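**Q** So, here's a batch of structures to check.
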Structure 1
Amino acid sequence: MGDVLVMLVREVMSSPAITVRRTDPVRRAIRTLYDNDITAAPVVDDSDRLVGVVSEVDLLRGEFEADPRATMLPPSAAPEPPPRRVMEVMTREPVTVTETTDVTHVIDLMVGKRIKSLPVVRDERVVGMVSRRDLMATLARPDEELRRAVVEALREHYPFGLSWDVTVRDGVAELSGPPHEHADHIADLLAGTVPGIVRVKHLRRGP
């Protein structure tokens, strides 16, 4: 397979999700997306159930009109009034994923449907959002940050006794320690749970 990530949505999603309500004014939703540096947000009803998704493009619709200075033509007739509520511009019945969806399926959905982010749901409630930026951030984690995360994961499971010297190069974790088949297997699993680690290998020390 090579050095590629094997991950579930729960390991990369942003949680809790920044949401807007379907009755929110469009300008309020615009501020929410802008202030939180996101490109889309789940839309929820009064019971916090997912009813749609609204994106930057959705919210920009109707917020500008042609400037006559651009063409030197007289202004046209009064345009249609812009949408006032999120429910008027949101995408209904959005594509969603769950916390246990494989990330490869998320990427297929993003490519196939040309969308940047997907709501993560549990029992019709939004528990997070997974975006292309989340996936890129996982791949871009510095090796030293990954090394610290691996060390912390090992220390939590083995607070006393067994230990490994850990190095990370290009997302590949190398664990150096005395041979111990069962502990090495557990260490592999623990290191592999760190988002951004693509492979784990052992460099044996003497007994």
Structure 2
Amino acid sequence: MNLQSPESLPPELRHVIIHRELEPKESLFQQGDEAKAFYVVETGRLKLVRYTSDGKEVTFPIARRGEMIAEIALFSDTYPYAVIAEVASRVIIYPKQPILTALRHNSELAEDFMAMLVQKIHDLKIRLELRDIRAAHERVLRYLQYMAQLSEQTTITFDRPLKDIAVDLGLTPETLSRALTRLEREGIITRTRLQIKLQNLSAA
């Protein structure tokens, strides 16, 4: 049983699931909208954005295939942020009340939901740890190592501009570029426009 694979779910839950296609820059929902469902990304990339009272925009890590969005909807009346498709995307919509009922009565489904939450918390922990690394080239290297471990490959293929990666890392695009140049000069990475290959996963 897997929330990422609706066909594996009980019939009573499969019947209420909705799939939605999103065009680039189309909103899935807005900050403050009534929280009616949570979502799992099937394809594409979605950006989570929160607007502060003084009009500033705070961005969260990009949601990709297999990741949950807005699970807080199960325990909240409104969404605390907006979600916007970066590229053409498709999501699975899990309506609030049916999924709550299913989680209460199906331990296997509840376990899968908890596993996805644990992975999300772990990813957030890693990102926070990265931001504590002061030297930009070390922060970038740790990020590349983490991405390589996730994919179990030494070559990382980027599906979005490096300026967006820089935002995730709390760096300016110029600082990220200099850090990559240094890592390349030191022989730790090789790179093309959309790919970076780690030459030594244990490099510090």
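**Q** Can you tell which of 1, 2 yields 1, 7, 13, 17, 17, 15, 12, 9, 6, 3, 1, 0 when P(r) over Cα pairs in 5 Å bins from 0, in percent is derived from it?
**A** 2
**Q** Something else about it: Using mean count of other Cβ atoms within 10 Å over residues 89-96, single out the structure from 1, 2 with the greatest value.
**A** 2
**Q** When distance in nm of label points 7 Å out along Cα→Cβ at positions 57 and 169 is compared over structures 1, 2, which one is greatest?
**A** 1
**Q** helix-only ellipticity at 222 nm (-39500 (n - 2.57) for each DSSP H run of 4 or more, over all residues; to 500) computed as -11500: which structure among 1, 2?
**A** 2
**Q** One of 1, 2 was used to compute distance in nm of label points 7 Å out along Cα→Cβ at positions 49 and 185, and the answer was 4.6. Which one was it?
**A** 1
**Q** Out of 1, 2, which has the highest value for volume of the Cα convex hull per residue in Å³, for residues 33-104 alone?
**A** Top value of volume of the Cα convex hull per residue in Å³, for residues 33-104 alone, among 1, 2, belongs to structure 1.
Every read-out reported here was derived from the displayed coordinates using simple, explicitly stated rules and does not represent laboratory data. The shown structure was predicted, so the numbers you read here are calculated from the model rather than taken from an experiment. Cβ atoms are built from the backbone, for glycine too; each structure is taken alone.
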